[in-house]
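Listed next: structures, encoded as structure tokens.
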Structure 1
Amino acid sequence: MATNNNDQHFSSRLGLLLSVLGIAVGTGNIWRFPRIAATNSGDGGAGAFLIAWVIFLLLWSVPLIIAEYALGRKGRMGVVGTFIKIAGQKFAWMGAFVGFVAAAIMFYYSVVAGWCVYYFIEMLAGALPSDLETSKTIWSDFQGGGFPVLFHALAMGLGALAVWKGITSIEKVNKVLIPTLLLIVLIALGKTLTLEGAGEGIAFLFTPDWATLKQPRIWLEALTQNAWDTGAGWGLILTYGAYMQSKHGVVKNALITGVGNNTVSILAAIIIFGTVFAILGTELTQPGALEQMKTTEQCEPDAATWQECTLDVMQASGPAATGLTFWWMPQLFAKMTGGKLFAVLFFLGLSFAAFSSLISMIKLVTRIVEDLGVVRRYAIVGVCTTGFVLGIPSAINLGFFENQDFVWGVALMISGAFVAFAVIRYGATRFREENIDGLPDDWNAKRPWDLVMTYVIPALAVVLLVWWLWLSATVYAPDTWYDPTDPFSVMSCLVQWGVAMGIFVVLNRWMSRRTLQSDLRGK
């Protein structure tokens, strides 16, 4: 018999907001965002990418976050149950796909959380690497043994403990994790601002190179980064929204969530850009240093200035996009005064960010399983055991990890479109009038939200997804786009998405029946 989830609520609005910020603020802010900003910068700076990124915050993330809060509060169930109630029983498969995308990301995200914990311990107990080769050796030694699987297991185990007692334990954990993380970010920011040369990196981050906005890829990256950054369209906020108090509005909460999350991303980018430009700038202005970097292929042969070489370093992703965070940052910290303390704080903050997001993914999948009639403790054990087993391939093979990140990261656009579809199916105006507007101490979303949900988000999802598929077939993997075994091919995505959707379509009637029966028992 299912445990009744309907009597659980966040104790306060602050507890809700900190927990949802725990969803949003993750490794996507600290590990992914600075690299994406650097990769999509022009010769003059990364500011134009930031503009596209802010535009999609307002046109994609915030409207979807409003929708997810309201859907969760109205449905009082997990993603599948909410889709059944809002869109209809025929569309349980859509909710299941949204939930599975988050689950698939959870499988390898736990591996990343394990990396962060390992590096926190390594920075705390060992000496910082004195050069890039030593830093690469630390990474390769870690990857070459059984440590990735061990720390992946540790991450899933700690995640299980955090959700064991339901929303109460999640709220308590996030009340510690998120304020501590923000404090660490502010301390690291203060240190960065004292570094000589950091200002040049920060100026580069905010200086727009307007010509880059003509490149469709910039807009694609800005949208996918927003989905990664904020958690919009994942179903995670919807899941936490099911535990909101009825008196709490959604519009202010959504704006705080989106703007608060993206503020952390900007602060992380300032820290990374400032630190890399300051430390590498000092080195590369020494006689012969730039040529040496070219010789060792640490920057491109055509890099004419130390600034171009520094940007090359930030854009070089390394294995599974780990180069900047796990190769470069440890040895750069070693070259600054007090670097060991800040290396420890950096990876502690990264670990906290990873865990706060991992917890929400575990909770999302667990709630779906609970809604199917499984008791919570069995659901948690089953979800975390399955997550550990299915995450092992990503832990032992970085190529597999990269494929999963590629396939399911892009699938977030589909998830966002499905969330919008649920609202459209119900009627965007009706949904807003019944569930969003008119609450005390909150703003009204008004008609512009209806238009964005009905037209803008579906159009963005379709246009950018089609553009991405074309780009993948013609640029990323032009010779193997039809090969599902190629990790970056169009067919790899289509096959995995298609298999998942096909299974859920076949199980649609069963999921609907079980979920509705469980909901009736819980009332």
Structure 2
Amino acid sequence: MKIKFCGAAESVTGSCHLISGDGFNVLLDCGQFQGSKAQEALNYDDFPFNPADIDFMVLSHAHVDHCGRIPLLVKRGFRGKIYCTDATADLTRVMLLDSGYIHEKEAEWKNRKAERAGRSFVAPLYTVRDAEDSLRYLAPVMYDQLVEASEKIKLVFNDAGHILGSAITELWAEEDGRVTKLVFTGDIGVIDRPILRNPKQIKKADYVIMESTYGDRAHEQNSRSITRLKDIVLDTTRRGGTVVIPSFAVGRTQELIFEFNRLYENDEAIRRELDSIMFYVDSPMATAATDVFRRNAQVFDEETRNYILKGDNPLDFKNLRFTRTSEESKGLNSDDSPKVILSASGMCEAGRIRHHLKHNLWNKNSSIVFVGYQAQGTLGRAILDGAKSVNLFGEEIQVNAEIYNLEGFSGHADRSGLLDWVSGLRQAPERIFLVHGEAKAKEALAESIKRSFGYETCVIKEMSEFDLDKGEVMTRTELLQNFVGSEQLDSVREKLADIHGELEKILYNTHLAFGGELSPERILQISGAVSALERDTINLGSVVTSENMAFPS
């Protein structure tokens, strides 16, 4: 049996792993890459497998970095069932239809620019129709239900406590009369958080594929983040500013609504001041997702169910408003009254949040509050890292607002939470594979697991394949060399070097012809990018295919 790590290997997005053996091919997640332009470009690559060969898929939860390429998977030939929890199925419908709409709009915008410039048109990654077509393959099941997905594969979903419907998957695979148990954590949530139940610990596994997003640090206590959020809202609105919260539409938005509702319920003095402040959820997807939460109270934790039994809607309060139209959204920025705006996307890469940032980042009276992970290369990460200005809709915007990062609201377990989950294993697994984290986080978590438990870990650093029988991992570069001889590789390198040389000549001549508009520094920058492309082309194994592996072309 083999595990091919096809995404979330070098970053926290694009979750996708292939389990293959004698008579089965099972895909774990099929997420979208998010972040820098280089990360986004990966979405357009070929899958490193034939989608038509996949028997069925297991979806851990409905965040786009775990489900966002499902329509593309179906578009390219997948026809199997997509097993997930019933709540995940409901949320995935919301997420994929919205994602398809965004891809269509982005393509329209690019094509308007292309038409004016005389360039070729681009097609969207997928459309709303593609998303709708893919939804018919969803096969929702309940938590703790044993599913016989095939003659050789059985699986069970356990609550991961990350977002509504999120699951830690136990998967039993039979091969040559031997059963191997593999556990896929998806994203592990935080204990003792509102609305959701605690992530379930698993007692036994032969192999574990585990996330490591916050494997190198500890979160601020949730109670402290709640107190800080309350103080930020009051301080900002007292000075006449707006609080802008880039919030993931599924998970963080609903938790923040819950906490603001609790402030109204439990603090009379605070409530009197909050009565003069309007709270807006400005995200159609967040609005739809909140409706899904309300319909799935069966998976809420005990505290939230008690609220409901008392007649209180924990996802609503007096001054909360959900904007429905773009006109309502625009109106928020023409209204000077103090307010709180929760808007998607959580990493500020798309959606209405970018408009709210344009209208508030420059204002020293306003505050921008981050409550979730900001991936490398995203606008949110740039602001958190101290950017003095950012470009929004072609305009340079100064960053004068107060910037806050409240990690206590994160939906991911921190280092101690991840180690606590590992402590639930009653015997040593053969190996724990660490994915879904930046390099520093994965390396730190691997060291912590080794030191605390003595378990063998494997830090996944690039697209690679692990052979369970041989007990060895091969990177894409090593796999490539199995199919391409050294002479062929040398030939490709020489051709790329020739291309590089010719490109440098063109750039230099352009620099002379246009009176020095291209600076020598810019030429070196472009030249360096071409050099990096040469290395990446070799490593990725361009245009190389085999019966068992297809590399992106």
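Quick look at the values:
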{"item": "Structures 1, 2, by FRET efficiency 1/(1 + (r/R0)^6) of positions 160 and 280 (r between Cβ atoms, R0 = 41 Å, to 0.05): label with the highest value", "result": "2"}
{"item": "Structure (1, 2) behind the derived value 0.95 of FRET efficiency 1/(1 + (r/R0)^6) of positions 168 and 352 (r between Cβ atoms, R0 = 35 Å, to 0.05)", "result": "1"}
{"item": "Identity of the structure behind 76, 72, 47 (criterion: Cα extents along the principal axes in Å, calculated), options 1, 2", "result": "2"}
{"item": "Origin of the value 32, where relative contact order in percent (Cα under 8 Å, 6 or more apart) was derived from one of 1, 2", "result": "1"}
{"item": "Given 4.3 for distance in nm of label points 7 Å out along Cα→Cβ at positions 176 and 200, calculated: source structure among 1, 2", "result": "1"}
{"item": "Distance in nm of label points 7 Å out along Cα→Cβ at positions 184 and 408 derived as 3.5 - corresponding label from 1, 2", "result": "2"}
{"item": "Origin of the value 2.8, where distance in nm of label points 7 Å out along Cα→Cβ at positions 32 and 440 was derived from one of 1, 2", "result": "2"}
{"item": "helix-only ellipticity at 222 nm (-39500 (n - 2.57) for each DSSP H run of 4 or more, over all residues; to 500) derived as -23500 - corresponding label from 1, 2", "result": "1"}
{"item": "Structures 1, 2, by distance in nm of label points 7 Å out along Cα→Cβ at positions 112 and 248: label with the highest value", "result": "2"}
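Since every read-out is calculated from the coordinates, none of them should be taken as a lab result. Since the structure is predicted, the reported quantities are computational estimates derived from the model, not experimental observations. Cβ atoms are built from the backbone, for glycine too; each structure is taken alone.
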